[in-house]
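Next up: the structures, one after another.
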Structure I
Amino acid sequence: MTRINERVVLIHGLAETPFHMRSVAQAARAAGYGVAHIIYPSTRAPIETLIADHVTPQIADLTLSNDKVHFVTHSLGGVLLHAYLQIHRPANLGRVVMQAPGLEGSETLEMFRRNPIFRFLFGPAAYQSGTGTDGFAARLPRHVDYELGVIAGCVSLDLLPLFFVPPPHDGKISVGRTKLEGMADHIVLPTSHDTMMHDPAALFQTLRFLHCGHFLHLLRPANAPRHLAA
């Protein structure tokens, strides 16, 4: 079924491209949504520049029509969108799903961000994505006033984060750092940070939220308050 006048805009994460969001794009198209991508050089500029020079003008172009515009983000993409929405609020904004967002920074990036080789490879945005008080996330509000659903992972594919990221976590970000006050729903799935965009359960829950405004919680009664999932 084609969803007339509804579009899903995808924002990839750090050291990623729209190709990494291909499974989300395919699922959204199969569900009848129009799909568009925000493209930005995540390893080449500070977060402020990425928002001002790339995210803002592209979203402005995509929200010119009367189509309802939903967003699905991964990792750093969620931070960029949350920061953008503090300044700009499209009149046709729909629902937002953030997959594995570092809304309070990433413990793994905090561990490695001062390493010169790491900074050379992953750029200034990675340096800003730690958990310290000098991190970009520390400047963002801890509440949300738009319709947001967050998917967090609890499986790590790497052993090293087990020593410095508090469980449960996805190998990059602990579950507790993916939450914002006022979000519509939150769910934790058995998937990792870097595979969440392709995980069948995460794809199902993403489309579920876009369609219904909440996730499917199998262990929660249907009439239970949504905040119990957080």
Structure II
Amino acid sequence: MSSTIPETIAVVPDGNRRWAKAHRLSFFSGYQLGVQKFIDFSEWCKEFGVKNISVWALSTENLKRPKREVDALFSIYRKFAKDQKLIERLHNNETKFVIVGNRRLLPADLSRSLARIEKDTSAYDTRTINMLLGYGGREDILSAVRKMIASKIRYGASVTGQLFKKFLESSVVPDIDFVIRTSGEERLSGLLPWQVGYAELYFSKKLWPDFTRADFKLALGDYERRHRRFGT
């Protein structure tokens, strides 16, 4: 593997429900395995030198799914948010944990648990995991515009890209080098529209629970062969 490794990766871990259905398991089992797979994925990223990961854990559109399904997902996140071994791993790896999205859409107890982890890991700057939770790309842009209007900033040439980004819910997320989406779906679905403008895109046919370290290495090899032009 070459030293050409993306510093920032965004992953859309798609296919958990389909995997569960194909294996005649509950969607709860599929989601639970999907979260565990991301834990493995974060370790692979560390191994290969990726410093910043953004994972789309729950979109605003996902919240429109049946209540029992959304509640099950929240239940899984509660479990992992209180897993001391996972929290200890963040500290051992000096990894900052950040929630990106509309926290008002989350159950209060889950929001508090995640905020506690954010606070406890906020001093780290070696690695970062951004968890997109209650996040929607279009809403991110609209919310930023509303905040700018409320702040009474003068419009015109004074509104730079740098200024605008400060108003985004995703303002802490840097520009993305590489996007990986699993399950064969070849679209972004509103993923971080400000940050992925010049990202390289990779679509794997594997369902997320089946995605392996070998698949990740294959994706990185594909990234290595690309020539990024940034519009030039």
Structure III
Amino acid sequence: MDNDTAIGIECEVKLVVASKDDLRRFLAVLPKPRRWGMQLNCYLDTPGHDLLAEGISLRVRVTPDHARLTLKAKRGREGATFRTEETEVAVDRAAAIAWICDGRAFDLARMPGFEGVAERVVGQPLAVVNWSLTRRAICDTPQDVTIEVDETVFPDGHRDFEIEAEDLDPEKALRVIDAFAVQAGVVLVPQEWTKHARADAHRGDRPIPIPVGDPSGAMPDGLDQT
């Protein structure tokens, strides 16, 4: 396990795209993606949803080649800008999948930055309560703003489309995104919900799809939709 824990404030601009066609039009005017990502986000909590009650989000993210554990707290939103305290660490991918599929949890008390959440849930099992799967294109722009173009599927089959940019200057990021939206002829509106909140709103019984293979390809396990 990699114990290089990153702790800081995440500042992201998040905007909603109305349809997959609009997402494609927006992507077509951006610089060619630097890379693609397929990200399974599994949200973890106790049986009594103690973390949710305290406004805490604990997530294990699995991609085709790595995994990360992320803790988010003290969220705030102003317009399209989301700010949150974030603690993140790389974890062994096989161990992350074992937690998702078999309930074999990490020892959070021994992970720097996660001691507080370990104390909150002591004596209670942590398990996956819901999930989302995102296919993401990551595009670097000449304005030094990296734009992420997301298609996300939820457990009930609902899907949505989103533009994100993590930047220390969210007003600049929003101006850059808006300029590309005008060029593409696409209307964007501020996102109101995090992916975690949207997963809570779209619970379902679909099996959890573990990302494998080429992240630039279709959604796995029959989740693709043209």
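For semi-axes √(5λ) of the Cα gyration tensor in Å, for residues 16-87 alone, the calculated result is 29, 18, 12, so let me know which of I, II, III that is. The read-out comes from structure III. Once relative contact order in percent (Cα under 8 Å, 6 or more apart) is evaluated on every structure in I, II, III, the highest one turns out to be III. I, II, III: which one has Cα Rg over 2.2 N^0.38 Å, for residues 104-183 alone, as calculated, at 1.14? Computing Cα Rg over 2.2 N^0.38 Å, for residues 104-183 alone on every structure in I, II, III gives 1.14 only for I.
Where a number appears in this text, it was derived from the coordinates with a stated rule and is not lab data. Bear in mind that the values here come from a model prediction, so they are computed numbers and not experimental data.
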